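Listed next: structures, encoded as structure tokens.
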Structure I
Amino acid sequence: MIVTTTAKPSQRALEQAGRLSSELASPFKARGNLTVAKLLSLSGDKKLLVVTEEEVRYYEGQSDTPLYFHPSMAFVRVKRMRRGETDPLIQLSGCESGDQIIDCTAGLASDSLVFSYASGPSGKVTAIESEPVLCALVREGLAGYETSLPDVDAAMRRIAMTCMNHLEYLKGLADNSVDIVYFDPMFRKPINESSSMEPLRSIANMNALSSEAIEQAKRVARKTVVLKEHQASEEFARLGFERKHVNTSKIAYGVIKL
């Protein structure tokens, strides 16, 4: 993978690119007049990270559609919560102000944002992501993305991203040390209409959850362990969750109350 910037980067962007180059052990290459396609051809694995003034973008293969951080539907959900409406994940998990939550499979951290807003300034959300490039991409986005709502921006800044295997992270925690442990793995049965997920699939951890991880989550959590999956998934039964359908959505949540 190559790390680069736009053609005329600011000093801030150059420093950010240098930091990411070092962190990800990937060479930095000055952009100059090189196109994304040319830089991808120069990269042995056809992977490219571009630091712009607004965001960090990830390109892979022949695609000219980058993956980058955006709160997406999480922003819509949080705005509903700001109006006093409920969110199914918050209701089913029992999340309250001041809660400590571990999102074991952070991905783009959408649900981490919802948890962070719900748990408030006195709460704590730790988002675990095993894939280094994805973790860096989302961490930088959470630190710099700005909405028109200061309280939502503050909720993003409160999320602590950690690049680590979630099982190993859970093993290092004491019994009953957090309130909620959450899993949102890449679905065993994909929702094919969700085109926004396609760029993520090439970079995400596609492994199924292990029973050991769920046992560790039950040991660590005080209130609930929650799993998000396709509503027709067999993972709920395999891992011991009580499935809760969410209206007409194709997703469902599994809940283990402690």
Structure II
Amino acid sequence: MIITTGDHAAPDAVRRAVALSVEAGARYIPRNRTSMSKLSSRYEDQDILVILEGGARLFRPGGETMLFHPSMAFVRAKRLLKGETDPMLEAARVEPGDSIIDCTAGLGSDTAVFALGAGPEGSVLALEDSVPLWSLLREGFAYYVSGVKEFDEALRRITAKRAEHLELLRGLPDKSADVVYFDPMFRDPIQESSAISPLRTYANNDPLERETIRQACRVARKSVVLKEKKGSGEFQRLGFTMHSRSHTKIVYGVISLDQ
């Protein structure tokens, strides 16, 4: 992966790009007003992360560019700030102060809602084993500005970690988090939105392993939660009880550990 900046990069953007290249094991290439296609061709590397003032953008030739943006998470966040509920937080029984591990962070939408639900006293760890996606998340969580203070503060509280979730869970102590969450890529997509479609080229599309859920149940104090399509056989295969949502195509399966 190449890491670069926009055409008119401020010194801070260059600093961030260089620092991230070291952490990600990627190459930092000064932009010098070179097009993305030419950079990719010149350095024989398809993935290019562009550091922006308010986050980052991920480019792959022939594919759709991904820009860090909270998307529907921002809509859900505004509802929460008005005192409304969120089905995911209800299913997981998230309370202020909870520690949460999002094992399949993707573009970070659910992660952001978890951070808002857990509040300033809580903690949210976002795991992503794709280096390009992790890099996009890391910069987005740290620098994206929505204009809503509470939401931006929630993003800053998230820790984005490069990790394969089973490997990380195996290394954690028993009962060391309140909630462990999974949102794997659906085997049969409900729709291909402008955000989800390019995500599929980066994300891990493998089904969850039973050992992963066993480790999650060992680590979680309160609940393990799985997001899937209504009617998915994954709930039964992996031992989840479906949390009822009667009028939606997306549902949550829950394994309650403290009841």
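What follows is calculated from the coordinates using simple rules that are stated; it is not laboratory data. Values in this document were obtained by computation on a predicted structure and should not be read as measured data. Cβ atoms are built from the backbone, for glycine too; each structure is taken alone.
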Item checked: Origin of the derived value 2.6 (distance in nm of label points 7 Å out along Cα→Cβ at positions 26 and 234; candidates I, II) -> II
Notebook entry, point to check: In terms of distance in nm of label points 7 Å out along Cα→Cβ at positions 130 and 178, which of structures I, II is highest?
Noted result: II
Check: Comparing distance in nm of label points 7 Å out along Cα→Cβ at positions 74 and 146 across structures I, II, which is largest?
Finding: I
Next item on the list: Rank structures I, II by distance in nm of label points 7 Å out along Cα→Cβ at positions 66 and 154 and report only the one at the top, that is, the highest.
Entry: I
